[in-house]
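Bear in mind these aren't lab numbers, they're just calculated from the coordinates by the rules spelled out. Here the structure is a predicted model, which means the values were calculated and not measured.
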Structure I
Amino acid sequence: MIIYNVTVNIEEQVHVEWLDWMKTTHIPQVMATKMFVEYRFAKLLTLQEDETGATYVVQYVANNMKDYENYLTDHAPALQAETRKLFEGKFVAFRTLMETV
């Protein structure tokens, strides 16, 4: 299984709006691509010393690398563009890829 991990730090002023959007719109759109079989959405309870806002992690689980790569080429650009349009300058995100062992 491949785990596509997205860590997002969102500014406090838009935190509630972003959280609602993630739960009701963005995550359902990602899952509707059928490239992932499950997801986990969690809030980090510990922040780095200089970090402000709230930090969340979304882990999307794909059956294989091909599904993940299809998501990246066919779906991610539009979904990421929508995120930037709505929350530009109010978040920082980084993505990592893992494989279950």
Structure II
Amino acid sequence: MARALTVARVSVQREREGEYLAVLGRLASELGSRGHHLWAFRHPTEPGTYLEFHEAGDPGAHASVAPTPREAELRRTLRGIGAYAPGADDLWLEVPLAE
């Protein structure tokens, strides 16, 4: 089965970056307990700009499709902290490549 991925670009005010990263860490822990992965990358020259990558092995179980109540709560908190670019909830499916 194909893996599933969401990619979100987020802008966070400098004074809220610590809060953002703390909540994102809690979400990563929640997702990790279900076998998902969450990574965050910071832009080197644009302060407060991040990319979030969330991967799941099953598209039907991806938190953008079927979040747990705790995951949904953490996502709402993150949306109150940062400004998410359009398409943040778009689900992308892995494409097998021929070798």
Structure III
Amino acid sequence: MNNHYYLYILTNKYNRVLYTGATSNLLRRVWEHRNKLNKNSFTERYNVNKLVYYEVYYSVTDAIFREKQIKGGDRTSKETLINKFNPERKDLYGEMVEN
């Protein structure tokens, strides 16, 4: 069985708010954020629904470790990751859905 786990970063349309998460199903999880399924959540409150960064792992432990590492870092480190991966801050969700 080929399980994938993802570390991801979302932002809002103004790229001012960052949210870091981990999941085993990136498309479903981003869809949940976009459709505000978890009322009163951080992402719902700040309208954070644009996927701008992700990493793929084969171990849930590695994905969670990386999530904690990024959450524990400063904003500059997150911005650097995003800028190297997706300098135009395009919403990667649309590209993933098309593939």
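Assuming 33 is relative contact order in percent (Cα under 8 Å, 6 or more apart) as calculated from a single structure, say which of I, II, III it is. The correct label is III.
Given a value of 36, 24, 10 for Cα extents along the principal axes in Å, for residues 41-80 alone, point me to the structure among I, II, III it was derived from. Matching structure: II.
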